[in-house]
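Multiple structures follow.
Computed from the coordinates by the stated procedures, all read-outs in this text should not be read as laboratory data. Bear in mind the structure is a predicted one, so any value in this text is a computation, not a measurement. Cβ atoms are built from the backbone, for glycine too; each structure is taken alone.
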Structure P
């Protein structure tokens, strides 16, 4: 258990991947496939998958005949993956048909600037398709490494995300909640982790973390923490 804690502190996403597998977002690859459908990704679609991780979404897009390129801070996927992040996309303006981002916008230090960069990359009629965590109310008091891994470092509600996308130059076509997927992922995590043993191994620090985990569960139950997906078309 202490080894898992150290892994979470050193590379929280890699540690969670060991526990939960890929992909690290509610709904799994079924939700990714549905998002690609909604964004009209098919034969010949030029796709940029931002924060592509292990490359599962890239594979799904390529199976449809899309010309899919990945982008990641630490590339690990095979084939046509660039190093970079949302702050400066390494593509020419107007050369992408669809930008895909799953649970990655929450990592952008400036959401407005990141969305504007996606708008630069797509041409008129291009699409932005993303899914991400929403946070309203008080943010659970979790250790920074865990809050970052769970995308719980800033408040961003559904309405605010829609407004930010519109301000970046998109017409929002479709917004969907994935609450059931989020609850299912929570159950999977609870089944894979012996949380009580992990907290006990932390001693006194475990008491504070236990309170934070309890707050997190209550926030999810209240709907203060959710998960949404959105498709916007560049105008």
Structure Q
């Protein structure tokens, strides 16, 4: 586990402020107690990896605070495939299906996680049907997101993909009209499958049309109606983000 500082503090799952956003939202008291006693609370500094491709996958991480970027390296280039934040898990698929991680996870800011072992997860899935159902629901959700991303990358134009990414980042930041993007333009370009130069031109166009204002790493949203229209997002996603 790279760049990890272990802390003696161990947050209580029962009183955790993001428990209702996680796989524990419908778990039994017995399951919560076992996770509470068996998890490992970690603090990770910005810019450090939580894990890298090839590292031993002996469990998965639940994000308590902060945002991370999941990516794969191919031919010396990084391909970002999602951003995860509070309430999300990372590394679950690899931990449950393999002995090593197939991708890398790096912190975009200071991050707090709770590490849950593969062995404990397997036991709880057998003992708690509600926990098992929530795990399966979360996996199905991620499969759908991955499918939608593939379709998006293959069919949408750059402006549409950039608009969808900006809305996703806005939602991840709690819906604020001003957000700080803690990623380079190269990383943003890799997320939507384009070149850095093309991304910069699209951002400049958005700025000239007063859709967003961009200054260094800060983005101020000015015209959400146009951004939604450009994104071509599904109606249910638009309603969720807008609400």
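For distance in nm of label points 7 Å out along Cα→Cβ at positions 158 and 182, which structure out of P, Q has the highest calculated value?
Comparing P, Q by distance in nm of label points 7 Å out along Cα→Cβ at positions 158 and 182, the maximum is at Q.
Work out percent of Cα pairs over 17 Å apart, for residues 22-61 alone for each of structures P, Q, then name the structure with the largest result.
Once percent of Cα pairs over 17 Å apart, for residues 22-61 alone is tallied for P, Q, the winner is Q.
Figure out for me which of the structures P, Q the number 17.5 belongs to, where mean count of other Cβ atoms within 10 Å over residues 110-117 was derived from the coordinates.
P
Kindly point out which one of P, Q the value 0.30 was derived from, the read-out being FRET efficiency 1/(1 + (r/R0)^6) of positions 94 and 214 (r between Cβ atoms, R0 = 30 Å, to 0.05).
The read-out comes from structure Q.
For relative contact order in percent (Cα under 8 Å, 6 or more apart), which structure out of P, Q has the highest calculated value?
Structure P comes out on top.
Could you tell me which structure in P, Q was used to calculate log10 I(q)/I(0) by the Debye sum over Cα atoms at q = 0.12, 0.17, 0.25 Å⁻¹, for residues 86-165 alone as -0.38, -0.69, -1.22?
Derived from P, not from the others.
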